[in-house]
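What follows are several structures.
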Structure 1
Amino acid sequence: MSKTRKTIILEGEEIEIYKGRSMAQETWRRLKRNKGAMIGIIFLVALMLATTVASFVYDYDKDIIAMSKDRFMPPSKDHILGTDNMGRDIFARVLYGAKYSLVISLGSTAIGLAVGLFLGALAGYYGGLIDNIVMRVTDIFYSIPYIMIAVVVVSMLGTSTMNLLLAMALGTFSNFARIGRASVMTVRDQEFIEAGRAIGLPTWKTIVKHVLPNCLSPIIVQTTLKVGSNIISASSLSFLGVGVTPPTPEWGAMLSDGRSYIRSSGWMCLFPGLAIMFTVLALNLLGDGLRDAMDPKLKR
């Protein structure tokens, strides 16, 4: 483990104290050296700050969804990114819409992570019949196209943001279940796990406190990358009309609104598309940086 040196004065003498870095500190130290990952972090922090400020600056009913006479105005000093077919300011809608895109992608990833990691940990730790049942169910969901699952769920439950979030979670958990199972299987037979069993440690405590913490590296990386792919999936479903319903300013819905005017007012599709592209790129850069920072082979 890398060490940091600190000098203290005790009874008039300088004494050097060495303190080892924690895993989080070491990961952050190495992550800071990755320029791509830092660019991704800076962009994501700026985006979150911008959408937070936009929630206070713009009034949802007046500035985001209300119609105006300033229709199809190109980018100008009054409207930085132009206006759409309803006269709504695209800059305000892109910033405000980041909240919906991020909440849907983060929420669906979190639900899929919780369910998938729980099932994968059970399958990897116990094996046998439990492993077969869990993995066969996972294979069923994994074999069905992601968009088909979402379309069926949304069609059954109705079109809403919450239903879209649940539908995407169903298409997400199978990836985390596979990764969780493979990670748990690599550590379940190690000595410290056997020691926990020998002293009578409950199974749930063994899994939560000793197994899962040693499987976090691939899970964290996959989570970061999955958030980016879920942004694309949510936008795709909204574009197809089975996601967030207009006039909610979600990026995919904005693309769907602008596709009919792409030849005459291309900015209606350009800027929501750029928002999706740069956000997903930032998340992928961060995911790649985390993968390198957590790789034990690169510690030196």
Structure 2
Amino acid sequence: MPVGRERIDGLARFGLTEYQARVYLGLQEYGTLKAAQLPAICGVPRSRIYITVQQLQVKGLVRILPERPLRFSAVPFDAFLRAAADEYRSRADYLRSNAEVLAREFSVPPRVPLVEPGRFEAIYGRKNCRERVREMYEGASTEIVGIGSAASAGRWVRILGSRIVGRSVAGVAVKYAFPETPGNHESLRWLGRYVDLRLLDFPFPVVFHGVDGRQFLIFRPYPDNESASEGDDIGLWTDDPMLAQAMTMVARRIWETSRPFPKVFPDEIPTASGRVAAVPAGEVAG
């Protein structure tokens, strides 16, 4: 008998369910049948006959004859296979012709790799802020970006003198920007020898230090004077990758939009007492 387990399982390879396979094989065996005849012949529940025949018609395996009552007949399987082969070839041609368009349409941008959060640390006191900046500069390998207040220029010459020179000689791009005042002009002239110095056209009440896009320190100098050690400064340091990069970009943007400072090369810098001294080999004591 054509409606057998082996034939039903074989038709499953072509996407037919068991009910669809039973109805199709029954129609092949008996030819044209009415709906009322199919349940007994095919072993399919009466409630499933019409939906199963409609599904087979969509697949191209059954013809519905417009008679009263409706009658159904099977499409020869070789005709079904030829039609399926034509459809597959048509789909293959479409995919080949539109591969690039489809690839762009359904491509998904790669997920941004998750970056582990870094550390955050509140820093109190000018001495502690000073030491953290020195540590940051010691490990700098590509770029230092510093934005400071008018009084910061004198502090940085005293606190970071030798490190500024050493990093610059080592090939680190050191970029500074400060407001210019008559009181800091000599410090700016000295810094101009070693860094890419720019001038701000507005007061800047806080201090930025960014190193290699890996560390960033922002602090408020209090009071904002040239003392290297006396002050109740308060700051926030981080090596969080995303935040350090973002803040360094902000500092770099401030520097980029500032005015270049004309390079001059004095042989002397001011000391804390106001006297003129030679350029130091190391940091000047505060």
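Taken together, the values in this text are just the output of simple stated rules run on the coordinates, not laboratory data. Please read all numbers here as calculations on a predicted model, not as lab measurements. Cβ atoms are built from the backbone, for glycine too; each structure is taken alone.
Which structure, out of 1, 2, was distance in nm of label points 7 Å out along Cα→Cβ at positions 105 and 193 derived from, given a value of 3.3? Here the read-out was taken from 1.
Assign the value 0.45, calculated as FRET efficiency 1/(1 + (r/R0)^6) of positions 177 and 257 (r between Cβ atoms, R0 = 35 Å, to 0.05), to the correct structure from 1, 2. The partial results should precede the final answer.
Values: 1: 0.45; 2: 1.00.
Structure of origin is 1.
A value of 1, 5, 10, 11, 10, 7, 4, 3, 2, 2, 2, 2, 3, 3, 4, 5, 6, 6, 5, 4, 2, 1, 0, 0 was computed for P(r) over Cα pairs in 5 Å bins from 0, in percent; which of 1, 2 is the source structure? Only one of 1, 2 returns 1, 5, 10, 11, 10, 7, 4, 3, 2, 2, 2, 2, 3, 3, 4, 5, 6, 6, 5, 4, 2, 1, 0, 0 for P(r) over Cα pairs in 5 Å bins from 0, in percent, namely 2.
A value of -13000 was derived for helix-only ellipticity at 222 nm (-39500 (n - 2.57) for each DSSP H run of 4 or more, over all residues; to 500); which structure in 1, 2 was it taken from? Provide the component values of the computation, followed by the final result.
Values: 1: -22000; 2: -13000.
Of the options listed, only 2 reproduces it.
Given that relative contact order in percent (Cα under 8 Å, 6 or more apart), derived from a single structure, equals 17, which label among 1, 2 identifies that structure? The read-out comes from structure 2. For distance in nm of label points 7 Å out along Cα→Cβ at positions 113 and 161, the calculated result is 4.3, so let me know which of 1, 2 that is. It must be structure 2, since only it matches.
From 1, 2, which structure was mean count of other Cβ atoms within 10 Å over residues 97-104 = 9.6 calculated on? Mind showing how you got there, number by number?
Numbers: 1: 22.0; 2: 9.6.
Traced to structure 2.
Between structures 1, 2, the greatest calculated value of distance in nm of label points 7 Å out along Cα→Cβ at positions 153 and 169 is seen in 2. Taking FRET efficiency 1/(1 + (r/R0)^6) of positions 65 and 145 (r between Cβ atoms, R0 = 30 Å, to 0.05) from the coordinates of each of 1, 2, which one would give 0.40? Structure of origin is 1.
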